[in-house]
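K.L.:
Next up, some structures in structure tokens.
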Structure I
Amino acid sequence: MSTYSAKPTDVKRVWYVIDASEASLGRISTVVANLLTGKKKPMFTHHIDCGDYVVVINSDKLVLTGNKLEKPNYRHTGYPGGIKQTTNKEQIEKDSTRVIEKAVYGMIPPNKLRADRMKRLKVYTDENHNHNAQQPNAISIKDIK
């Protein structure tokens with residue numbers, strides 16, 4: 001018996017909706033990363049992108065535990081002395097979708113498939129999203145163990 005290897009034509013993508021106000025950032029981002037990579041699917045193959053589409057709503061109501069609101073995040077402009085620092089609290093006030101995108105980005109394996117997987121992540125600040133035509137399945141983070 002030979003080992004099964006998925007082909008790109010075999011991949012069936014499903015849409016999911018996750019509410020960011022239900023759980024903490026880490027729990028949400030791990031579930032989203034697993035859905036984007038397709039790790040829970042029986043046809044999962046490492047070199048084929050088997051993941052699904054994920055829509056995250058209510059990013060303005062994001063929950064961070066402990067002192068993570070005051071945790072500094074660094075980025076560099078590429079110029080000498082160009083290091084920039086912001087806290088999670090400042091970033092949530094400015095653009096809360098970026099916090100979720102950055103957390104999920106860090107949990108997806110760094111390979112050639114990462115950019116395509118991140119394109120399938122859609123994050124919205126409130127409950128309104130324009131993906132109702134795709135009939136997304138609502139997932140409650142509290143139900144996932």
Structure II
Amino acid sequence: MSSQPTTLRGRVLAPGEAAGAALILQEPLSLWGGMDPANGRLIDAHHPQHDTLIAGRVLVMASARGSSSSSSVLAEAVRAGTAPAAILLGEAELILAIGAAVAEELYGRQVPILQVPEEQLAAIVDGAQVLIGEEGMVTITKPEG
């Protein structure tokens with residue numbers, strides 16, 4: 001039996017609706033040099049979650065590690081069908097939001113990106129089912145067990 005869902009509201013940096021299993025990143029990630037848009041894997045050899053599949057997951061991280069090129073990597077991953085389903089951040093990251101906006105314009109697909117207070121992010125467990133609805137509504141259902 002699964003637990004009762006938790007609902008919270010995030011600040012919308014890039015709009016959209018999505019669902020997927022949470023992937024809690026232990027450290028910030030720059031998509032430029034950190035994610036292979038061809039296969040959706042985390043390729044930063046120094047990241048503790050190297051080789052983890054990002055595609056289709058809801059990335060949860062306190063902050064991103066910047067590179068302005070992260071926006072183009074996100075847009076390319078959307079084109080290739082290997083992008084995360086959504087991204088939840090403790091700190092606003094407008095470079096990723098630009099990538100999501102470009103991807104929506106070019107490919108007609110959205111990757112919602114929300115800023116969520118860090119204490120609420122900390123309550124999300126790896127593998128939890130996350131549903132992102134309109135206007136930044138987030139529903140989290142913890143995995144069984």
Structure III
Amino acid sequence: MTRHVVAPVDELPPGSRKFLTIDERPIAIFNIKGEFFGLLNRCPHQGASLCEGPLIGLAEAETPGDIRYTRRGEILRCPWHGWEFDIRTGQSYCDPKKFRVRAYDVNVEPGARVVKGPYVAETLAVSVEDDYVVVDL
């Protein structure tokens with residue numbers, strides 16, 4: 001597993017996403033309410049840039065007509081055909097047994113640890129005082 005420094009935490013405020021390419025893989029890193037998630041930016045349905053789609057919630061109902069809107073901002077909708085994926089796991093809501101998008105582990109590491117490595121940091125100024133978002137591939 002190779003670890004890659006993505007950005008200082010303050011460059012990814014809650015509700016934001018960052019697009020990058022690592023080892024020729026298009027990836028997006030999301031900050032959802034202070035938690036970080038990474039997904040392959042390719043829809044498994046027909047290859048769209050999945051992570052450019054809107055973040056929505058989940059409509060749930062225990063009985064007909066009793067609809068609750070939950071998990072606001074945690075469901076990613078494909079911009080081409082509207083397929084929906086769980087931002088935390090990559091699981092598809094359209095066909096959960098057949099489709100999922102690749103999810104990557106994302107962690108926040110102290111700046112001092114990033115300086116010591118073993119991370120791949122391309123053209124990124126590293127500061128010991130800040131925390132960094134790090135993706136594991």
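Nothing in this text is a laboratory measurement; each read-out follows from the coordinates by a stated rule. As the structure is a computational prediction, the values presented were derived from the model and not from experiment.
K.L.:
Assign the value -6000, calculated as helix-only ellipticity at 222 nm (-39500 (n - 2.57) for each DSSP H run of 4 or more, over all residues; to 500), to the correct structure from I, II, III.
P.N.:
It was calculated from structure II.
K.L.:
Can I ask one more? From I, II, III, which structure was Kirkwood radius over Cα pairs in Å = 14.7 calculated on?
P.N.:
It was calculated from structure II.
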